[in-house]
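Rule-based calculations on the coordinates, nothing more; no lab input. Because the structure is a prediction, the values reported are computed rather than measured. Cβ atoms are built from the backbone, for glycine too; each structure is taken alone.
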Structure I
Amino acid sequence: MVRYLAVLSVMLASAGTTASAQTVPDWARERTTAWYNAFNSGNATELANMHAPDAVLLVGGITMQGKDAIQRFHAGQFEQVRFDCAWTIQGVSVVHRLAAIWGTDSCTETPKTGPGTRTFNGRFMTMYQLQADGMWMIIRDTGEVVP
């Protein structure tokens, strides 16, 4: 997974069209907005439906493969906590039918029971593939908390 992301990142960086935050394609902004809206509302089904059937999610050293595993992961999170995240796209690179979107976010995580609200900053990179029907679907997704 890490090797795949590293190779794809190099490929995108060397051969793609990179967009600054001011020139982010509409589809990239719309897909990222939809992802964060689903995440902030706790909708694991909607999040899973944004992924290709064999998509991979890597978060906190845990790897989930496939829409069902991704949905179960998010559903488990949403049973315990609520999220409120704001995000910024820092860049987009597109090569043919593949695209990478990367950026930062700031999230507040509030337990559904008990104390312990915390705020954290993170960064993400999401790889998309353009499908035959014209829809960009997530094929690889990763995020990490930054100090």
Structure II
Amino acid sequence: MGYLRKANLKDLNYVCENMREMDRLEAVYQTGQEPADALRLTYLAGEQVLTIASDDDQPMGLCGVIRDGCIWMICTDELFTNKKYKIQLVRKGRKWVDGLLKNYKILYNFVYAENDSAIKWLKALGFTFVNYHEKYGEQEKPFYEFLRIA
């Protein structure tokens, strides 16, 4: 994660085509839609959508927040497999979330219970896991509900 910058349609298309398998599964399980379609709708609904870019400006993911404080992130494999970027993801991600909490009283969402890397990242960003839903989403899979209050 070299840096965060405003996302564009080229970034969106790249991430749709190169999405991590776990993010694909989570999108299907939660929405019942094709993962790329779910990401495109989320992108359009976002108040703030950023690209997580590598040092050479290659998109490695997208993140954002929807009007009511629903925070989200979808990424490519590179973001979680490169040790340097994983460390930066926590450091810069924490600053980004802290900044969001100046405008949102609460940030929240749900994460697939088997998405271990995302759960670890969310904990590092200070999110609290408040509920376990054994059957959540269109596919009735296990999800954790998480939040962070300003």
Structure III
Amino acid sequence: MKKTDIGVVAFIYAVCALFLVMTLRLPAAAQTYPLFIIILLAALTTLYVIQMIRAAKKSGVTTGLEDFEGFLPGQFFPVLGMVVLYLVVMYFAGFYIATLVFMASCLLFLKVPKWQILLSTAVILALVYCAFTLFLKVKLPAGLLFK
């Protein structure tokens, strides 16, 4: 068992509790599926806790920090900043423009070859457009600039 897993488990239980409170405010007919998902997540988390306890009895407790040996803050924090900026740009410019800019900038920052950036960005945007806009008729964020 890793000490870092305790925080993850606590976070997942907190998310379950938050979504449970929000779900119970919905009309009764709309509660079934969200309750199923919340109960499923809580049950799987509980099974993970049982597995953690068994592992702790068998092999002891470790810090879990050894998993972060290859952590590269010079990559992580700029990409995290780009994710936050992506959400802001999506609010103003819409999903497609924000996703195009986000994917291209992240992949350029991570030094991916340009032809792979072009190909992967085009394929992802085409798949999302076909699946969500055309097939499922889901309205993706258009952005304030285009409303």
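Once distance in nm of label points 7 Å out along Cα→Cβ at positions 25 and 97 is evaluated on every structure in I, II, III, the highest one turns out to be III.
One of I, II, III was used to calculate distance in nm of label points 7 Å out along Cα→Cβ at positions 57 and 113, giving 2.3; which? Here the read-out was taken from I.
For semi-axes √(5λ) of the Cα gyration tensor in Å, the calculated result is 35, 27, 14, so let me know which of I, II, III that is.
Numbers: I: 25, 17, 14; II: 21, 18, 15; III: 35, 27, 14.
Checking each candidate, the match is III.
If helix-only ellipticity at 222 nm (-39500 (n - 2.57) for each DSSP H run of 4 or more, over all residues; to 500) is calculated from each of I, II, III, which structure is the one that comes out at -23500? Corresponding structure: III.
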